[in-house]
Structures are given as C-alpha cells and as structure tokens.
Structure 1
C-alpha cells in the first residue's frame with residue numbers, strides 16, 4: 001500500500017500527539033493508576049516533541065533528523081506504548097489512552113510519505129556502509 005499522509009500534515013499532528021502524551025496522566029486521570037501509567041506517556045511524549053522539532057519535514061524549525069528514522073522510531077514507540085498497559089500490568093485500571101495513541105503513532109509511522117516501511121528506495125541510491133571490498 002502506498003503512503004498517503006503528507007509529511008507536512010504529519011509534522012503538525014506530531015506536535016499535537018506529543019503534547020497530548022505529555023498531558024495524558026492528567027487528561028485521563030492516570031495519576032492514581034501506577035507509576036508506569038504516568039511516566040511512559042510522558043517520556044514518549046517528550047521524545048516525540050524533541051524529534052518533531054528536529055525532524056526533516058515542513059513543520060519543523062530545525063531540519064536535522066531524517067524522516068525515515070523518525071517514522072521508524074514512531075512505529076517502535078507506538079507499539080511499545082500500545083502494549084505497555086499489559087507489560088506493566090495496569091490494563092485492568094486503564095488502557096484506552098495508551099492503546100489509542102500508541103496505535104495512532106504506529107499507523108502514522110507506517111503510512112506517512114518517506115516511511116521506510118512503504119516507500120521503496122531508488123535502485124541507483126547507494127546504501128552506504130561497508131562492502132566486501134571496503135573491509136579488505
């Protein structure tokens with residue numbers, strides 16, 4: 001399937017998701033659930049905010065971080081956030097905020113343009129790294 005979310009729209013949405021994640025414990029009243037329910041969304045929210053500021057997209061003021069890496073980390077963080085209520089055993093008290101926001105991050109990481117999961121690299125581009133001749 002082709003990626004259909006533009007990087008500009010994704011960039012704006014990423015700021016909203018990051019700030020929502022930072023405020024999740026208070027927005028959804030998770031402060032009495034567990035320390036994992038409080039700190040995991042906050043940590044991932046701050047990481048998302050930092051990556052959003054430095055990502056190479058239209059909504060970023062400092063374009064230093066490659067979009068491909070940002071989207072790959074979104075898939076990893078989205079998956080971790082979505083399964084964290086069951087990993088840290090607070091799913092009986094609250095799991096919807098982490099599951100929904102984690103699923104959204106996972107979805108955006110896959111279906112945004114420049115995603116390494118849905119965009120094929122051009123065959124003429126070098127992959128970099130060592131080749132068998134370089135290692136001799």
Structure 2
C-alpha cells in the first residue's frame with residue numbers, strides 16, 4: 001500500500017504533466033485542484049525538486065513545472081523517492097536489499113518465491129508506466 005504522501009506527489013505530478021509545456025502552476029492551484037493540504041504539498045514539491053523531477057520559478061509568473069518530459073518520469077521512480085523500496089519483502093528489494101531477520105535461507109523460502117513474482121510484476125508496471133501514460137489514460141502492455 002502506498003502512503004498518502006506518495007498519492008499526493010503523483011496527483012501533483014499528473015497535474016503538472018497535463019499543463020502546457022513551459023507553463024508553471026502555483027502551489028495554491030495544485031493544492032486546490034488536487035485537494036492536498038498546502039503545507040504538506042510544499043514539502044512534497046521540495047522533495048520532487050531535489051530529485052530533479054520538477055523545477056520552480058520565482059516571481060509573478062512563478063510556480064512549478066516538470067523538469068523532465070512526463071514520458072521520462074515513472075510511477076516507480078516517484079514511489080521509490082517518496083516511500084522507499086517498492087518490494088513487498090526486504091529480501092526482494094533491488095535498491096535496499098536486506099535479508100529477512102527470521103530467514104533460514106532465501107532459496108528454500110516459499111513466501112519469497114511467491115512474493116518474488118508479485119514484486120517482478122509490480123516493478124514491471126511501475127517502472128514502465130510514466131506520467132504521460134497515466135494522463136493519457138493509456139498504460140503500456142506487459143509482455
């Protein structure tokens with residue numbers, strides 16, 4: 001299950017993905033349209049900016065816009081940034097592997113075998129679905 005923070009980040013990014021290229025959107029507009037608490041959104045946007053997903057502009061016409069094309073920002077990238085590893089078990093994480101504390105051996109673990117398939121399928125969807133895919137209502141077909 002993803003956190004509320006991750007849902008808010010994805011909502012804000014999807015709104016920016018629908019904006020005209022080069023046009024900024026201000027925090028109050030994002031917060032209002034997406035029903036995100038303004039202070040929380042400010043923190044989220046700062047995280048997204050540090051990660052190079054959005055950029056900000058100051059001044060009267062200031063606000064936020066995507067720093068990269070929407071087709072280059074995946075749901076998996078956003079979830080990893082906000083929530084951390086997307087694997088259901090620490091021993092299946094590609095970015096933060098950790099052996100399970102109660103593990104007798106990964107090769108014999110029935111739970112790991114099943115959740116390995118879950119993790120692979122989840123990653124396949126999250127790492128191939130971009131903001132552009134989601135705002136166009138199209139998702140890539142899995143092979």
Structure 3
C-alpha cells in the first residue's frame with residue numbers, strides 16, 4: 001500500500017510539474033528575465049502551491065499520524081543559520097541559471113533531454129560533495 005501511495009503521489013506531482021510547464025527550463029529562466037521576455041506564470045504556480053500547502057498542512061496535521069507512516073517528520077529548529085541561508089542561496093542561484101529545480105528536473109528526466117541528465121548528475125554530485133564536507137567537518141569537531 002505504501003509503495004502504491006508513493007507512486008501515486010509522485011505521479012500527481014510529476015503531472016502537475018509537466019502541466020504547469022515547470023519541467024521547461026526556459027519557463028523558469030524567463031521568470032527571472034525582467035529586462036527581456038519576462039514570464040510571470042511561475043509566480044502563479046508557486047502561489048497556487050503555497051495555498052494548497054497552507055490548507056493541506058492545516059488539515060493533515062490535525063491527524064494523529066500520516067496516512068502512510070507512523071509519525072510526522074517535521075523540522076524542530078526555527079533559527080536561520082549559515083547552512084540554511086547558504087543552501088538557499090546556492091539553490092536559488094542554481095535554479096535561476098539552469099532553469100531546473102530538483103522537483104522539476106526529476107519528472108523532466110522522462111523527456112530524455114541531455115541537459116536534464118547533466119543537471120541531475122550535477123545535483124547528485126553536489127549532494128555527495130556536501131555529505132563529504134559535512135562528514136569531514138564533523139570528524140574534525142570530534143577530534144578537537
């Protein structure tokens with residue numbers, strides 16, 4: 001049941017990304033091109049997502065547990081630290097340059113376009129690099 005639920009959630013997400021045009025990097029980069037071919041549709045997609053998320057969380061978090069899990073996994077920290085701000089900056093810059101965010105790139109793999117595979121490869125390399133750096137920093141802290 002969990003596998004089917006996960007598949008259906010991914011399918012709905014992928015279809016939504018495709019229908020909204022967010023799997024098209026030109027759509028995203030045009031949103032940031034204020035001096036050229038500005039396309040405000042990304043703001044409407046993001047606004048719609050925020051509205052659904054706002055009401056969805058209000059409804060879902062009233063439940064005892066998630067439908068396909070035992071507990072909700074919610075962040076406990078509320079502070080803004082350098083890791084969060086730096087990660088957000090790198091994410092935003094990468095999104096603006098490449099026109100892909102991870103959520104939009106994964107469904108776009110189905111297009112078979114080379115630039116999508118390059119982006120996802122760079123994404124995975126970045127994740128691996130961040131993990132290596134975090135582990136080294138943690139190891140230095142443990143020995144100090």
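Throughout, read-outs are computed from the coordinates displayed, never taken from laboratory work. Everything numeric in this text was worked out from a predicted model, so none of it was measured. Cβ atoms are built from the backbone, for glycine too; each structure is taken alone.
Quick check: 9.9 is what I get for mean projected area of the Cα convex hull in nm², calculated from one of 1, 2, 3. Which structure matches?
Derived from the structure labelled 2.
State the single structure among 1, 2, 3 that was used to calculate helix-only ellipticity at 222 nm (-39500 (n - 2.57) for each DSSP H run of 4 or more, over all residues; to 500), giving -23000.
For helix-only ellipticity at 222 nm (-39500 (n - 2.57) for each DSSP H run of 4 or more, over all residues; to 500), the value -23000 is produced by structure 3.
Which of the displayed structures (1, 2, 3) returns the greatest value of distance in nm of label points 7 Å out along Cα→Cβ at positions 9 and 33 on calculation?
Of structures 1, 2, 3, the maximum of distance in nm of label points 7 Å out along Cα→Cβ at positions 9 and 33 occurs in 3.
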